[in-house]
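S.K.: What follows are several structures.
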Structure 1
Amino acid sequence: MKSIQSNIGFGLGVLCLVLSIYVVFTSRSTQQAQLELQIRQMEINAEMQRRQTEIDQGANSEKFGNSLLQEMGATALKNKDIRDLLAKYGYNIDASSGTSSPTKP
């Protein structure tokens, strides 16, 4: 009986060792995959920040552009050359308000 018990005990010990080695290699593989995903997530976050910066710059440019067009519209009421220039690029001057607006093609 003792030899059967010792054989079963030895077999279970070997099985535990094999399973432990399997778990170690599996966890290393999982850690590597997790590291790769974290790196990819950081790249995505950096790209999103870059795009948000571009959007913010565009909003600032639009704000500046609108102000510039309004000033040019007010000046165009007094200056025919500026009025012609704005008309050339599709902006009509409203004489009552002194603002410019794009014409619809």
Structure 2
Amino acid sequence: MRRRVFYPCWLFVGWSGILATGVAPSAVAVVYLAAVTPWLVWFDVTSHRLPNVLVVPGVGVGVVSCVGEWVVSGRLPVVPLVAGVGYAGFLLVMQSRGRHGMAT
């Protein structure tokens, strides 16, 4: 798929996210999500897989966003951290029971 098809998606999602979060450390994660979402959708639809090259750096971007928010506001962003850990735990349980994920 051509890159120029994705530019409107990047711009729309990126600007919408920045308008929603404002210019804040959390905008880093929103802009990253805007950059990779069209590619993730395309890969998922065509191959039913998500490439680790695009997914794994999102964890680092999320950590940078949380640390940036902590530095700027002076308080730890507990809700996103608890939600992330809870969801990761849920996926771990589902994967161990054979109900979720790419491993069969």
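S.K.: One of 1, 2 was used to compute FRET efficiency 1/(1 + (r/R0)^6) of positions 38 and 78 (r between Cβ atoms, R0 = 25 Å, to 0.05), and the result was 0.00. Which label is that? The partial results should precede the final answer.
M.R.: Numbers: 1: 0.00; 2: 0.20.
Answer by label: 1.
S.K.: Work out the source of 9.3 here, i.e. which of 1, 2 gives that when distance in nm of label points 7 Å out along Cα→Cβ at positions 14 and 86 is computed. Write out the running numbers ahead of the final one.
M.R.: Numbers: 1: 9.3; 2: 3.2.
Computing distance in nm of label points 7 Å out along Cα→Cβ at positions 14 and 86 on every structure in 1, 2 gives 9.3 only for 1.
S.K.: Next question. Going by mean count of other Cβ atoms within 10 Å over residues 54-61, which of structures 1, 2 comes out largest? Before the final figure, lay out the partial values.
M.R.: On the way: 1: 10.0; 2: 12.6.
Sorting by mean count of other Cβ atoms within 10 Å over residues 54-61 in descending order puts 2 first.
S.K.: Which of 1, 2 yields -27000 for helix-only ellipticity at 222 nm (-39500 (n - 2.57) for each DSSP H run of 4 or more, over all residues; to 500), as computed?
M.R.: The structure behind it is 2.
S.K.: Also: Percent of Cα pairs over 25 Å apart was computed and gave 63; which structure, 1, 2, did it come from?
M.R.: Details: 1: 63; 2: 31.
Computing percent of Cα pairs over 25 Å apart on every structure in 1, 2 gives 63 only for 1.
S.K.: I've got another one for you. Given a computed value of 21 for relative contact order in percent (Cα under 8 Å, 6 or more apart), which structure among 1, 2 does it belong to? Before the final figure, lay out the partial values.
M.R.: Values: 1: 15; 2: 21.
Of the options listed, only 2 reproduces it.
Where a number appears in this text, it was derived from the coordinates with a stated rule and is not lab data. In this text, all values refer to a predicted model and were calculated from it rather than measured experimentally. Cβ atoms are built from the backbone, for glycine too; each structure is taken alone.
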